[in-house]
Structure 1
Amino acid sequence: MNIRTPILVTLFQRRPKGSSFSVERLVADVLGAFPPSISPTVVVARYQSRGIIRRIWIAIEAAFQQRDVNHVTGDIHFVTVFLRRRHTVLTILDLDVVEKRTGWHWGLMRLLWYQLPIARAAIVTVISESTRRDLLKHVNVEPSKVRVVPCCVSDAFRPSEREFNDAKPIVLQMGTKPNKNLARVIESLQGLSIHLRIVGKLDSHQATQLRTSGLDYSNVANLSDEQVVAEYQRCDLLLFASTFEGFGLPIVEAQATGRPVVTSNVWSMPEVGGDAVCLVDPLDVASIRAGVLRVIGNAQYRMQLVRLGFENVKRYRRDRIASIYACIYHELVNGLGT
């Protein structure tokens, strides 16, 4: 068969919901880093992924936008139903949909959101080894079909010098969703001379807890990409004591900026942070507090985390991640996909 050069790739993307943009950033960061052998086009779903009729329409439209390789980039797994299986890559970010359900809800979501879409893809990529293990535990899939391709960190995150504020460091908290563990973070920091900077919309319970905690804090939400970069530059350390992450991109963003990171010892976070993070138990307030105090009180340890962080970030540079995807696309086009 005469294969086109370059390879034409359609990246199918959800229509974003509100301020949730992690998938969109993943696609945007890797898009401009593909080698000349790859010609990508992004197709954004006409509707948000809600309701049966809209999802069927999204999938039908996708069928008419296929190219040499079809890459479903996450969150709209059902699109694979009408795509050519041997030309399709499916990216799975996490199994949060399954983890939150039990009983028949669990079985239904596993079938519709994972089992059937995976069967309609030649290759499945996941963003961490932790997600791969989780997927193989919950879904019947040939292990060789599932490849780990990490998230990439944007080139906008680069070293930014800042003298550490020993007297009152700014502790950055990225996110306010339940898995971001803000309630325990607030409790762990009470009584410390710090400023807690929270990025994300607060609910009424979080706002009340903050007001009664005695903590010095500030809160922002709905930031642009440039403003997010500035938050890392202005902080002294990142506290990312999440209880669940498919990847945990803030870890790498902070490391790329040159900030020490305190993060959780569960799910993907130890894998993503490598030996360049201070690991804590996210369910243990005392452990979170001890990790923060260790970073604040030990300058040599902080410098070591920053130095190792710069090395760790090299694994997630967008040129490297784009190259991995390009190899997968070439594999499909040359008929090697399962």
Structure 2
Amino acid sequence: MAPHFTSEEIDEFIGRMQQQRILVLGDIMLDEFIWGQVNRISPEAPVPVVHVNRESAYPGGAANVARNLADFGITTKIGGMIGEDRFASRLMTLFTQSNISTEAVLSIPSFNTIIKTRIIARHQQVVRVDRETRRVIEREEIDLLLHRLKSLIVDTDAIIIEDYGKGFITQPLVDAVLSLATQHKKVVTVDPNPQNPLDWSGATLVKPNRQEALTAAGVTFDEQEHNIHEIGEILLRKWQINSLLVTLGEEGMILFEPSEPPYHTPTRAQEVYDVSGAGDTVIAFYTAALAAGLSGIVAAEIANHAAGVVVGKLGTATLVPQELIKSFQMNNP
């Protein structure tokens, strides 16, 4: 049974989370959205003709995690690679507008900023256009980043490593960051990428989705819940971590902690319009709650409610404290 929280407890949780200072490291992208409507099919090909009404852009990838935190009122820093192009300039402007610190952002002349452009019509995504070239971070760039992190980490309560598999997150970088975090006793949470298998030993928590967990554990895909429990035990041992949080889509999420029974929390979503970025919201809010000293179960409930709010919005969305409070109220009548 899910724990019941009073309004006073929820307010206290939010207040403690907003006092945290969190650094997000990962693949930075620009999310562009072209919004319009479809009234006819093109005579040139069997595709819809989208009449554009407006355009918008937001920090994407690992930067969407940072945006989730900042929009909630949490002091946030972002680290990653961008190019020296107009998209990079747009991203830096967006970071400034969201009050996200960019001291750990590396501007690389030979790197092209990653852009994902989504065309939306009638509340549905028509097509997504990706502009990206995978580039692995180099040793001298890691050294430059670590030089900056040594001063930044002192004023940081937790670090989120967000791996989208674009080349920024590598084993040498992970090892150096985990060593630095251990030295300063900082919480480190990880959103892994199965196409980039790394050793996460020393991390506080790793958060794969179901398919990523299956891949990491080397288990054939199977929807049966007893296999998820088996996978949880395998990954706790494999990664030598304190906690494992597996997101299960419409079935919610399940938390594994050594010497504790698995804790399953069903989805809190009232409506689902778009699951884009829901995993970003989960890792952001779980980390903020954990850094605030809340238990793994409480952190999982907060993250689950937060994700339930954003999937009810179109596009990569965020939420504010009042929306989180409302979600708890609706699910705790």
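Descriptive notes on the structure:
- Origin of the value 11.5, where mean count of other Cβ atoms within 10 Å over residues 36-43 was derived from one of 1, 2: 2
- Among 1, 2, structure where distance in nm of label points 7 Å out along Cα→Cβ at positions 228 and 284 as derived comes to 3.2: 1
- Among 1, 2, which structure scores highest (criterion: percent of Cα pairs over 29 Å apart): 1
- Parent structure of the calculated result 14.8, given that mean count of other Cβ atoms within 10 Å over residues 60-67 is the read-out and 1, 2 the choices: 1
- Structure (1, 2) behind the derived value 1.6 of distance in nm of label points 7 Å out along Cα→Cβ at positions 116 and 140: 1
FYI, it's all coordinate maths here, none of it is from the lab. Remember, it's a predicted structure, so these values are computed and weren't measured experimentally. Cβ atoms are built from the backbone, for glycine too; each structure is taken alone.
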